[in-house]
Structure P
Amino acid sequence: MKGSTPTGGLCRFHLKEPATPRMNETRSPLSITLAVWHALLLRESLSRLFARRAAWAWLLLEPAAHMAFMVFIFTVIRLRQVGGIETGLWLIIGFLGFYFFRRTGSQGTNAINANRSLFAYRQVKPIDTVLMRAVLEGVLMLVVSAVILAGAGLLGFHVLPSDPLAVMEAVFGLWLLGLGFGLVASVAKELVPELDNLLDMVMMPMLMISGVIVPLSIVPYPYREWLMYNPVAHGLEAARLGFAPYYHAVPELSLPYLYGFALVLLFFGLALHARFAQRLMTQ
């Protein structure tokens, strides 16, 4: 018919284009940071648990093997108690607390180099990789600790802490110390690559001087006071005291010292990341 068109009336309604989002919408810095952290956490989780065959199993087997060996040695020499608590439980708490610090610090130290390709995205900063690795390691160590303590309970050890809040306070302090160490060491390692070997050498004697397998209470004065400058020793002694209030902890025990040391490392690490952020991304 005259004047009729195939696109008139109702047809024009059906051909209406869908609304498109406004291009000028912007995301807040907080939402961008949270999205980056979420993506990094997922990426690190997959890498940590499934990058190698049975990688998740080694997270449990490494500390479990060390504990089993030391419990066997102490059983052979017929040492039943240390500081008033069972030798096996004393060793388990010491190893788990030490791994909270060591694994968190080690993963944070290597975070920048392992995620360097991600710095091509301007939303990803070096500090994000260190923080997310530390968070992931803390969660994994909580799971590993629960499994190992459950196994020890089945073997007859009294693994229920007398003061759970005190144990949590000590463990969180050790994790915070590991995070601070990772923040500082991650920058130092990138600026001076030769420090990598020195950091490994520092970790080797820490097992002995932190009271993991040698009771610090048997160290005579004044050498014990020197060893107590090590904040890890305070965290381990506090964790053991939280499990058994009758444990004979060293008189120099001070949780404020542990947290003070950790906060100083955190502040220094954050300052280093802020100062050398651009260099870390382009190096």
Structure Q
Amino acid sequence: MDLDFTEDEIQRYSRHILLREVGGIGQAKLKAARVLVIGAGGLGSPLILYLAAAGIGTIGVVDDDVVELSNLQRQIGHTTGRIGRPKTASAGKAATDINPAVRMEAHAVRLDASNVLDLVSRYDIICDGTDNFGTRFVLSDACVLAKRTLVSAAVLRFEGQLSVFKPHTGGPCYRCLYPEPPSPGSVPTCSEAGVLGAVTGVMGTLQATEVLKEVLGIGDSLSGRLLVWDALATRFRLVKLRPDPACASCGPHATITDLTAHPGGADGI
């Protein structure tokens, strides 16, 4: 592990290095880490910015959309001046403006069954910041097959959810919580039901915190627990999750062994 920091790096990360739980060794872990963010939207924006600020060495961003005016109420990684630009390029600009040393890898593609395993396999930790159930399920199944940790957040209106899925270490996967996608039209998207912009900021920041904890190996992992936040009531609660022995993805008799039957599409909220 490379502990040879420049003077600029020591100054930039001094507040991390002061933390007993991080120190120089932890900062070196962050520098060596490779994190993939699916969706450069309301969740992905604060997530990407805080990962870059923290010194994550390589951040991949998957999003095939362009910046639109309606995004700017919550997607703080983009600006009015970058309307019409690819979100991957816009998010990369925002991240490297904060920390030029971070390596940004742009994947301006629509995530689906044909490319998800290849993308996921290139990174250590995967972050789900999408607003699309098809993508959530294909991404979860790919993480199970590739034995990658998935940090997943979701928001709608004034509420948010967050968990960490690590079935390769004995925890549940996303399908243990939600075995199948909901029927079309039964759950509205943020574009249909709305979302308070700051709610995405809180959940994306919590998501970044969980990623950093996983890289550093500190604190209590959210694996096996679901964090639910009601912003209007200012109330957090934790729901215990257990592996489902009948899970089609991670159970002992799993039936999902390839991704050919999956639809795809990654839409950042």
Structure R
Amino acid sequence: MAVAGVGAGLYPTPARALVSDLFVSRRGQAFGLHGASGDSGGVVAAGLAVAVLAVATWRAAFAPVVLVAILALVLLHRWSRESYTRPTIDAGAGRAVVADITTTARRFANRRTVALLVAYSLYAFVWQSVAGFLPSFLQEAKDFSPELAGSAFAALFIVGTLVKPISGSLGDRISRPVVAAGSLLVGTAGIAALVMANSTLAVAGSVALFAAGLMAYPPAMQAHLMDVFPDGSMGGDLGATRTVYIGFGSLGATYVGYVAGHSGYESAFAGLLACLLVSASIVFGLARWSESS
């Protein structure tokens, strides 16, 4: 699992940097399609796992994963527009690495960069909270069956597949920070409606609304981050940013578990409203800052 985690951690940052290099004027739409492909892959993977487990043991479910990973490697090799460069190590390599780290650290002392990081960290906190406990919330607080709760969770990714390309395209045409902040407000309305909803139809609609807002955020915001980061250190800056917001976001599941154990799932999910509102306020402020400058 540690080896698999290393691979899973190494891939996303250079993949996003490569997408950012290849697409500039339509960067948001490219990020939207990139994210949507990941969501659709997750839905297919879940269905494939169910199909395999219906006729074989859980060990057999990993065979398709290995085959798909090899296929992805082959396709990436064939379709890549960039050539391979053999890494070189010389006397100045260590100094260059230290210089890059220092440059990135100085950039994170910038108030605008810190604001972007706080906004994305709050979003990641909410996403990890929902990803970890939405099915349990629906079963405990809304009396959903396990099958219905699982279907609602899968709907997050289905909706994400639909809205991410739209969000990225709107960000390219209008304003990436404005689209990102607007999506957070939609997500806030979705969580508020989800906490108050009682009927199955109302809960399903609230989940869809929440998913639309939550999933529309990354394409516009990631494209904006790549706009802010200099071309020479884009990959390193993005990697450092992801380390911080993923690390902070991982605390979301701990928060929901603790609060739900003491006050119930409604209180835990209601607390996520504040995170989204603060994040939206920060991004709206950054949008006005960008327009004034």
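Among the shown structures P, Q, R, from which was the value -9500 of helix-only ellipticity at 222 nm (-39500 (n - 2.57) for each DSSP H run of 4 or more, over all residues; to 500) calculated? Before the final figure, lay out the partial values.
Numbers: P: -23000; Q: -9500; R: -29500.
Matching structure: Q.
Each of the structures P, Q, R was assessed by mean count of other Cβ atoms within 10 Å over residues 70-77; the largest value belongs to Q.
Kindly point out which one of P, Q, R the value 0.75 was derived from, the read-out being FRET efficiency 1/(1 + (r/R0)^6) of positions 62 and 230 (r between Cβ atoms, R0 = 35 Å, to 0.05). It was calculated from structure Q.
Given a computed value of 0.6 for distance in nm of label points 7 Å out along Cα→Cβ at positions 126 and 142, which structure among P, Q, R does it belong to? Present the calculation step by step, with values, prior to reporting the outcome.
Numbers: P: 2.9; Q: 0.6; R: 1.6.
It traces back to Q.
Thinking only about Cα Rg over 2.2 N^0.38 Å, which of P, Q, R has the largest value? Can you show the working numbers first?
Details: P: 1.38; Q: 0.96; R: 1.06.
For this comparison of Cα Rg over 2.2 N^0.38 Å, the top structure is P.
Any read-out appearing in this document is the output of simple, stated calculations on the displayed coordinates, not a laboratory observation. Treat the numbers as computed from the prediction; the structure is a model and nothing was measured. Cβ atoms are built from the backbone, for glycine too; each structure is taken alone.
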